[in-house]
Structure 1
């Protein structure tokens with residue numbers, strides 16, 4: 001699946017776009033656009049993809065994603081309706097030099113850092129209040145939100161610092177074909193030959209191409225997908241850890257435990273225990 005360019009138009013009342021996205025589920029739709037995107041998840045859980053970053057999301061997940069950065073959300077089925085509040089704007093939506101003024105130096109820095117995507121703690125800003133405001137107050141609230149986020153010490157970058165956004169046609173088509181294949185087939189054996197066929201490249205070339213374009217290896221990306229899926233099963237089922245490992249593409253339990261610890265900083269057993277303790281508090 002190729003990363004689709006999404007054309008975004010401002011409304012007749014605003015020079016930027018604010019909307020509530022509601023659906024029975026969010027489909028995997030790898031895309032990018034010229035606008036910054038500030039998204040707050042209000043209902044539902046699933047997986048968030050930003051460049052080479054694969055992470056779980058849930059209510060309160062708040063991100064700012066810069067222009068041209070490929071991203072998508074894929075929700076977990078069977079969890080009721082899913083909802084997100086989304087604000088999309090261009091850097092010059094209030095004038096070409098608006099954020100170049102000295103009083104907005106912090107916001108300018110925030111926008112630059114969002115090139116990799118940024119994650120913020122829940123409730124860093126309240127996008128839910130925007131909808132009831134008249135257009136002038138809504139725009140002022142967006143500026144206030146950006147100022148607040150620029151001062152948030154807990155902002156965390158998402159995509160790796162070596163990630164290069166996918167822009168040109170042939171490169172974009174190839175990387176999206178690989179990402180789609182990994183996203184659909186991670187639970188089974190995924191060979192380099194299969195990845196190479198999806199990208200119409202030789203195996204060695206496909207491996208170099210993926211790392212050069214995303215900043216991570218095919219194996220590293222695949223491990224992120226598999227561990228993310230394992231986290232959901234650890235939280236939502238009482239299945240054995242060995243069974244979960246097998247369901248997520250790991251035929252070797254020791255390898256699963258090692259990869260899980262590398263990405264989550266704890267063992268699968270510790271992860272499940274902490275989650276159960278959190279639910280009982």
Structure 2
């Protein structure tokens with residue numbers, strides 16, 4: 001609700017949380033536009049795209065490429081994932097983050113949420129958003145142009161940089177930012193994401209393609225499941241299972257982006273999905 005209220009002020013909304021866009025993206029963006037304001041993403045991947053995106057000529061873009069660290073379990077043997085503990089899941093190799101978003105990184109649900117966010121922010125179809133695992137977290141995302149050029153934004157994994165970008169845009173704030181030493185890094189590596197190991201990523205993509213309220217349901221169910229895992233009420237591998245089951249059970253119409261009640265409508269779907277997800281979690285706990 002705070003983002004929804006800020007969007008009507010005509011100010012620049014520097015948005016750090018992805019959930020507001022996942023649940024009410026088109027309506028929130030339209031509200032900012034109508035008020036004469038501006039929305040600048042602070043999420044590092046979307047900040048990276050924002051910085052190299054041709055805002056006055058979006059037709060020049062072929063696709064967006066979101067980078068992902070792969071989280072702490074990128075190379076963990078699949079048979080070991082069933083025994084993952086909350087302590088292991090929150091130990092991210094590159095970023096210092098809160099517990100819930102660290103779990104989302106471990107399941108790659110976070111990258112799925114970011115794909116939905118990017119689709120709304122940059123008006124991009126799902127099939128024109130790629131995800132590549134980049135363990136070093138130096139390239140924060142890329143934009144591929146129709147002429148074959150790909151532009152990237154690079155920097156150390158430090159959220160102060162995208163925050164400074166949002167606060168100063170279109171100027172740059174001079175501050176003692178950490179600098180890249182490419183020679184010391186030596187190499188940057190990339191690999192395709194494993195959607196078998198990380199089914200939450202596939203579920204997010206399916207929710208984006210389904211449209212309507214599916215992204216809201218995905219976000220709500222994932223939040224319930226991730227928090228249940230942190231509370232030790234749910235196994236790590238069951239996080240995606242709860243999301244999938246909730247998506248199959250909860251159907252609701254989309255949120256009208258032109259409606260002044262869009263926020264309330266999104267929150268109603270969110271509440272419905274959370275109740276269903278919590279019921280599924282209790283059922284799994286009882287069966288365990």
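Comparing Kirkwood radius over Cα pairs in Å, for residues 103-142 alone across structures 1, 2, which is largest? Kindly include the intermediate steps, with their values, before the conclusion.
On the way: 1: 12.0; 2: 11.0.
Top value of Kirkwood radius over Cα pairs in Å, for residues 103-142 alone goes to structure 1.
Once Cα Rg over 2.2 N^0.38 Å, for residues 71-118 alone is calculated for every structure in 1, 2, which label goes with the largest value? Display every interim value, and only then the final one.
Values: 1: 1.66; 2: 1.14.
When Cα Rg over 2.2 N^0.38 Å, for residues 71-118 alone is computed for each of 1, 2, structure 1 gives the biggest number.
For which of 1, 2 does helix-only ellipticity at 222 nm (-39500 (n - 2.57) for each DSSP H run of 4 or more, over all residues; to 500), calculated from the coordinates, equal -12500?
On the way: 1: -12500; 2: -14500.
This figure was derived from 1.
Comparing mean count of other Cβ atoms within 10 Å over residues 151-158 across 1, 2, which is largest? Mind showing how you got there, number by number?
Values: 1: 13.6; 2: 17.2.
Evaluating mean count of other Cβ atoms within 10 Å over residues 151-158 on every structure, the highest lands on 2.
Which of the displayed structures (1, 2) returns the greatest value of relative contact order in percent (Cα under 8 Å, 6 or more apart) on calculation?
Largest calculated value belongs to 2.
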Quiz item: If you work out percent of Cα pairs over 37 Å apart for 1, 2, which one comes out largest?
Solution: 1
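Taken together, the values in this text are just the output of simple stated rules run on the coordinates, not laboratory data. What you see is a predicted model; the values in this text were computed from it and never measured. Cβ atoms are built from the backbone, for glycine too; each structure is taken alone.
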